[in-house]
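Below you'll find the structures, each written out as structure tokens.
Each reported figure results from applying straightforward, stated rules to the coordinates on display, with no laboratory input. Quick caveat: nothing in here was measured; it's all calculated off a predicted structure. Cβ atoms are built from the backbone, for glycine too; each structure is taken alone.
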Structure 1
Amino acid sequence: MPDNSDQLSTHDAPEDVRNDDIKIYVDGNIAHRDEAVVSVYDSGFMLGDGVWEGLRLYDGYLSFLDEHLDRLYEAALYIDLDIGKSRAELIDAIWATLNANDMHTDVHVRLMVTRGKKRKPFQHPHLSIFGSTIVIIAEHSKPDESTIERGIRLHTVPHHRGLPLTQDAKLNSHSKLNCIIALNHAIRAGADEALMLDPFGFVNTTNACNFFIVRKGEVWTSTGDYCMNGITRQKVIDLCQQEDIPVFERNYSLVDTYGAEEVFLTGTFGAQTPVFEIDGRVIGGKVAGPTFHRVRAAYKKLIAREVTRQS
């Protein structure tokens, strides 16, 4: 691999020593991170057989929790995975983890559910006879604000977000190998993350985030047919409509993308992150543009309103 010591990521965050001693939830037990373990027979470890959600805690408010749980339970239904807990019980488990760590804000929560421990090391779901495995990792994690000034570099890779006939990209599954291969390809090309096309060659998403471009004051994103149905993605679309920013879910190509005035990414962790370079082509003069800042400001106001409402 090339020396990418200056590489950025949409998940960059300053180191926080408090994370060295966090407590992690595993199937009802909350233990120090060094003692929190799952079986080597677990379906998630063995096969990537599971689904997950990433959540953010802002000033005591778990952002858009209902939407995240809707997506989790819908995915579990699709893959015939019995989570084994009601929504209320799962919410209690999340808060128990946060309270055990005395966490109140700037926290990232990884909620993972697998098909559980297997009787034998094979893929058949009926071998998972012990019930689901639920793990909740909460870390002190505040996005690195310098990413806004430095921007992300993307490289278009030959690996696609595929058709639902193979593995539906809307599933937030533990099986992320396709995206990891894409990311490795981009890193070898000297970029930070991978830009992935859909099966028909239209611009789709990155390996980790949803993707937006701005052309002549209009915000474009993919149709959503071949990408993760991102919670933050939808919030940005809604905010654009509320702010009278023209926004379109449509097919568009690399021709449209290279000529964009602005490009930015969305995701639960970083909210919105600007892109300054794609395939060696500079975007927006390597400066986060006015539409990005307008959307980001509206998103921060939305979070602040939700914090107040929950309080």
Structure 2
Amino acid sequence: MLTPTPNIHEVTADPRNASILISVNGELFPREKAVVSVFDSGFIMGDGVWEGLRVINGGVPFLREHIERLYEGAKSIFMDIGLTPNKLVQQIFTCIDANKMRDGVHIRLMVTRGVKSTPYQDPRVNIGPPTIVIIPEYKMPKPDVLDKGLSLHTVNVRRGAPDVQDQKLNSHSKLNCITACIQAANAGADEALMLDPLGFVATCNSTHFFIVRRGELWTSSGQYCIPGITRSAILRVAKSLRIPTFEKQFSLYDVYGADEAFVTGTFAGVTPVRVIDGRPVRNPLSTDDWTGAGPITRKLSAGYKKLAAKEATRKL
């Protein structure tokens, strides 16, 4: 059994979520009645793609990028979503509006290959259209988790090569990330830091990873992680702030010598990291203890919040 530890997705339970309506194939159901078949491809094989979305002032930031990534992922696994992008967006906002949601909401949008005639991997035994589920919940990161910062633990579970399973695909098959998460939790850390097949830093199990070294912003090459929407937004913000920014290969040696570190994701935006593999995140010449997010992390976080609010929309 895993010992509960703080993590980036830890939230305070919101009683409003008990009465949410969930969209299943365009039909709205109360939480307790929102179900899919045990013959569904997602349940049987993890065969599907998904997106996490936030709602700000009734709109979704970076909506076009999220929907584009979803359809690109579906195309890569030869799956027809069965709806035009505009029709799918309409379903999303029908669900949000039915729940009277405007802010502080996180959405899980899931599309699987649909129901099978028998439990078997071959898509030719599928007998119906894709399954589309939209789950909106009132969900915000805990302020104390953001203030405290995260601890990361480097795990031995690697982000695999694309000829095994392309890590750019945001699929339902997340077992490597789950086992990485378990290893980190068992080590007492909040999140796993994962390496690529060559031993360079790739990403975390559920977020993207950045470091700041001597005024420069570094993140991985992006070849072994999903095309992160928040990651991309941070790169845009950094360039607008004229922060030297590099997508490159780097090792744990570079990480341990970083001045600042943080992770990004749709759910929490920018979250500072305070310790990595037992090593405090700070300039090697500094004797000060970690006191919170560094100056560049704070600037990027503020810039990201402004950009997300600006780009929250209801249309592609």
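As an exercise: distance in nm of label points 7 Å out along Cα→Cβ at positions 214 and 238, calculated from one structure in 1, 2, equals 1.6. Which structure is it? Of the structures listed, the value fits 2.
Of structures 1, 2, which gives 3.7 when distance in nm of label points 7 Å out along Cα→Cβ at positions 46 and 86 is computed from the coordinates? Please list the in-between numbers first.
Numbers: 1: 3.2; 2: 3.7.
Derived from 2, not from the others.
Of structures 1, 2, the largest value of distance in nm of label points 7 Å out along Cα→Cβ at positions 78 and 302 belongs to 2.
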